[in-house]
Structure I
Amino acid sequence: MRPATQVIRAGLQPKAQGKPFSPGVTFAGTYHASGDIAEIPYTYRRYHNPTWTQFESALAELEGGTAVSFASGMAAVAAVFGSTLKRGDILVMPSDSYYTTRLLADGFFSNIGVQVRRAPTAGDGLRKLLEGARLLWLETPANPGLDVCDIAALSEAAHRQNLLVAVDNTTATVLSQRPLELGADFSVASDTKGLTGHSDLILGHVAVADSAHADKLLSWRTQVGAVPGPMEVWLADRSLATLEMRLARQSSNALTVAEFLATRAEIHSLRWPGLSSDPSHAIASRQMRYFGPVISFALSDGAHAERFLASCMLLFEATSFGGIHTTAERRARWGGDDIPPGFIRLSVGCEDAQDLIEDIEQALDSL
């Protein structure tokens with residue numbers, strides 16, 4: 001089954017007369033539960049919920065492994081760290097990965113005795129840090145700089161030294177890139193972003209090939225209480241069916257926008273893995289179906305970036321990415337990333353590409 005069909009059919013129930021294609025949301029917190037609890041499918045919502053089951057079944061089909069949903073992307077990250085790392089373990093991760101993931105590693109997990117080693121996503125630095133480590137954390141394309149690493153090659157190198165491998169797949173989404181097929185043990189995503197794509201919920205998930213890892217993740221979710229709300233999960237499940245249509249349109253638009261930006265003298269350090277001139281294009285072409293909506297570039301300084309954003313009429317100035325509306329922000333205002341003051345992360349939406357070009361052009365001209 002091709003991806004565009006699979007993403008629409010994922011998780012659907014068997015055909016039955018008079019039944020809906022997909023069940024509605026279940027809000028119950030407690031359920032009738034007399035007798036042997038081992039024979040009762042649902043007892044209490046911190047353990048399980050029919051709406052979770054529906055969504056996780058769909059994700060499992062797409063990921064190629066067991067999926068566990070969480071209250072947010074960071075709850076999913078914390079579950080992987082918490083279920084695999086203990087005092088004395090070594091975590092290897094990119095120095096340019098998502099800032100809050102680095103904060104979590106340097107904060108809580110460093111405080112309990114986990115050693116953190118870092119190297120850039122690009123190049124061979126991560127491979128050189130594997131000796132004696134427990135977990136290799138990858139993020140590709142990295143947020144916000146969009147460097148890309150070879151998941152298959154790094155997973156093979158890590159497994160030779162008995163490391164587990166986790167991939168933050170948020171920027172790509174599972175439709176574009178399947179980390180488990182490429183050799184990773186964990187595929188992690190903030191479903192807040194491109195997977196659901198409507199900027200209206202907070203959610204995350206982890207998929208694993210080994211059911212033993214799934215059991216540990218479920219125990220972590222239950223004991224910590226990092227459980228998603230059923231309404232958020234139902235919205236995510238409903239949004240999943242349009243992922244291919246959204247991602248194809250966003251990627252096509254992003255190509256048009258990136259090619260236009262490449263013609264402008266005001267634009268520096270343009271990055272989008274789909275450009276043949278991008279340093280990551282060769283690796284991205286091997287492991288990604290779509291190059292996604294996120295483009296990064298820099299203007300000369302922070303003031304010019306602010307003026308550019310203020311002049312745009314179709315670009316919403318907001319954080320996060322992957323939605324159907326085009327958004328952009330001067331990312332350096334948050335701190336924590338090694339980027340220039342004029343750095344802009346642009347998330348291209350599903351509007352008409354020519355309208356976006358005209359809006360960006362007039363904003364650049366106004367500088």
Structure II
Amino acid sequence: MTGVTKHDPDKAFEGYTLFSETFSEPRWEVGKEAVIHLIDMDGKVAHTWTLTEHTVQSHCRLLPNGHLLVPTHDRSDVTQCRNVGLYEYDPDGNLVWNIRCRTDHDYQVRDNGNLLIHTLNETMCPVLGPELKRHPYMIEVTRDKDLVWEWKGEEHLKDLKACLSPEAYQHVLDRAKGRFAFDWAHNNTLQLIPPNETYEKEKANGDPVRFKPGNIFFSYRSNDVIGVIDYDTGDIVWAWGPGIIDGQHKPHMLSNGNVLIFDNGTLRKYSRVIELNPLTEEIEWEYVANPTEDFFSAAISGAQRLPNGNTLICEGGKSRLFEVNPDGEIVWEFVNPHRHENGRPSIYRCLRYSPEYVKPVLT
């Protein structure tokens with residue numbers, strides 16, 4: 001079955017869900033379009049963007065004014081692909097802004113309108129082994145495209161080592177010199193930390209402040225590490241994960257100070273969504289299927305905590321989106337029926353918006 005297969009309106013969070021297919025290869029020829037859908041709770045398409053010169057690299061995002069941000073699929077030779085970067089479209093599909101860059105996986109919009117974009121660079125890094133390495137590279141640009149902040153992952157290995165146990169850091173090195181010798185980190189996350197209770201606890205206790213609003217969560221999928229970058233200093237101030245999570249996506253901080261993580265379980269062969277207390281480093285909530293193998297996406301995917309306490313989950317490899325309540329009950333489920341001939345039957349990430357938020361799109 002496809003479309004909406006379950007919907008309990010008394011328990012689900014009413015809203016609109018934004019998603020698009022992922023693509024196996026970059027497409028920029030006319031006719032190889034990207035299609036982005038905004039659906040209601042019944043699975044009816046409320047709005048569609050059809051972009052004839054782009055395909056989506058990861059996920060799209062709605063701005064409060066109804067505009068859509070689109071990262072193009074871009075691990076290709078940027079000299080051969082004329083439309084790489086991050087693009088902004090109005091509801092009618094008109095291009096209103098873009099920046100040419102090697103956008104990769106994740107990006108965020110600051111309150112001041114600046115854009116934080118995860119991208120890539122490739123250099124030698126002998127501490128990680130011989131030959132060329134691909135590194136995480138984060139930038140912040142203004143709407144005038146001025147660079148105002150940048151961060152390079154290979155410059156912060158000492159920080160990472162200081163935050164991890166010797167065994168966990170050795171896991172990082174083993175992966176970087178072994179199965180992930182080129183793409184040693186494969187960072188898939190750039191998430192801004194919002195106001196949260198953990199930050200308030202750190203301040204009240206006089207502890208080192210690591211989870212302050214404006215700091216950044218990252219996720220090194222290749223070596224099972226998530227962590228926090230202090231925006232002001234650039235230092236990695238917290239890291240966790242090896243031996244517990246496996247090929248994860250989209251760690252981000254909730255207002256209660258916990259961290260929500262899609263733990264893919266790539267080698268474990270089943271997925272779960274966990275909520276981690278970063279102070280105790282204990283898992284306080286978990287969603288797994290019964291039997292466990294019924295919920296599994298080896299790659300991509302993500303989760304979003306909704307205002308009513310439910311969690312929206314993207315099981316990306318199966319093109320399945322579903323919402324669970326705190327007890328793990330599925331209260332809404334959707335399997336993508338919109339398959340593009342140039343795409344794959346997969347969704348990188350989805351986002352749920354309230355009816356109020358999407359009004360500029362639907363008017």
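Quick notes on this one:
- Read-out Cα extents along the principal axes in Å, for residues 135-182 alone, computed value 44, 23, 12, structure in I, II: II
- For 15.0 (mean count of other Cβ atoms within 10 Å over residues 103-110, calculated) the corresponding structure among I, II: I
- Among I, II, structure where distance in nm of label points 7 Å out along Cα→Cβ at positions 63 and 311 as derived comes to 3.2: II
- Identity of the structure behind 3.8 (criterion: distance in nm of label points 7 Å out along Cα→Cβ at positions 239 and 303, calculated), options I, II: I
- In this comparison of I, II, the computed figure -10000 for helix-only ellipticity at 222 nm (-39500 (n - 2.57) for each DSSP H run of 4 or more, over all residues; to 500) is attributed to I.
- Mean count of other Cβ atoms within 10 Å over residues 39-46 from the coordinates reads 13.2; which among I, II: I
- Here distance in nm of label points 7 Å out along Cα→Cβ at positions 95 and 127 is compared for structures I, II. The highest value is that of II.
- Which entry (I, II) yields the derived value 0.95 for Cα Rg over 2.2 N^0.38 Å: II
Here, each number is a calculation from the coordinates, and none is a lab measurement. Every value quoted in this text rests on a predicted model; they were computed, and no experiment measured them. Cβ atoms are built from the backbone, for glycine too; each structure is taken alone.
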